[in-house]
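Chemist: What follows is a set of structures for review.
Nothing in this text is a laboratory measurement; each read-out follows from the coordinates by a stated rule. Just so it is clear, the structure is predicted and the values come from calculations on it, not from any experiment. Cβ atoms are built from the backbone, for glycine too; each structure is taken alone.
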Structure P
Amino acid sequence: MDQPSEQGTVFGAHIPFVTYCGIEALDVQEGRTRLRLALRPEHANNLGIAHGGVICTLLDVALGTAARLSAARPVVTLDMQTRFLAPGRDVLLAEGRVTRAGRSVIFCEAEIRDVQGELVASATGLLKPVGESGQR
């Protein structure tokens, strides 16, 4: 199992956009990941809650991290279906997991909860492994 890592490094690869957003890896292992995002003022929409794009980004990183660790190579998102269920505030915790992995595509699901455990958003995704095995 990979250990929690510095901000922006979520599966052995440094991703500048993840650093920019402030997403932190709490626990990453094959087929499952837990992430954390402490919301900043620039993450807000005009209502003062997490912007939908921030929520989608956190879900996509959770899906991608789980899929990448399962495939042991880079992945790209082919499709993501998102459900927004409650306003995101303060600190958000995301969990992504692989539900089925084939040779050419990986099916995943992810959830975001606030620190009180309320479900903020969920997503299902279809991801495609690309590149060479072991490539970071």
Structure Q
Amino acid sequence: MIATIPYIENKFQEYNELIFDGKLPELPIKLSKAKTSLGQLAFKRRRTWYGRTVYSDFRLRVSTHFDLPENELEDIIIHEMIHYYIFVNRLKDKSAHGPLFRQMMKDTNIRYGRNISISRKQKELTTATQ
């Protein structure tokens, strides 16, 4: 399955209600032709006069380079939504895939029967042009 904006928007709304209790604000969704990343939560970061870091202009990007099984595409969307949830709620984690992220990922996998992971092996994926 090749990602489309309407599909991603629909799944974002569905999983926002199911997993995140509808607490995630809508965000722009973009498609990319990235060969090295399946999904990305992009944003702007700036420091205030008081030294606090502020994040804004969130965007969800999903690659159209790969033809993925639907469940894998859903897992990628949820993976990026976990990142978004952490940022929106100003939760602290040690790194992008730190202990908090990993715990949320594990909890989601168990509770909803998902297979969300940190990364996928690129050579196992089929490109959209194959």
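Chemist: If you rank structures P, Q by distance in nm of label points 7 Å out along Cα→Cβ at positions 15 and 79, which sits at the top with the largest value? Let's see the in-between values first.
Modeler: On the way: P: 2.1; Q: 1.0.
Largest one: structure P.
Chemist: If mean count of other Cβ atoms within 10 Å over residues 23-30 is computed to be 18.1, which of P, Q is the source? All intermediate terms of the calculation are to be shown ahead of the outcome.
Modeler: Numbers: P: 18.1; Q: 14.2.
Answer for the origin of the read-out: P.
Chemist: As an exercise: helix-only ellipticity at 222 nm (-39500 (n - 2.57) for each DSSP H run of 4 or more, over all residues; to 500), calculated from one structure in P, Q, equals -6000. Which structure is it?
Modeler: Details: P: -6000; Q: -12500.
Attributed to the structure labelled P.
Chemist: Distance in nm of label points 7 Å out along Cα→Cβ at positions 39 and 63 was computed and gave 2.1; which structure, P, Q, did it come from?
Modeler: Numbers: P: 2.1; Q: 1.4.
That value comes from structure P.
Chemist: Another question, then. Matching task: 4.6 is the computed value of distance in nm of label points 7 Å out along Cα→Cβ at positions 47 and 71. Pick the structure from P, Q. Mind showing how you got there, number by number?
Modeler: Working: P: 3.4; Q: 4.6.
Here the read-out was taken from Q.
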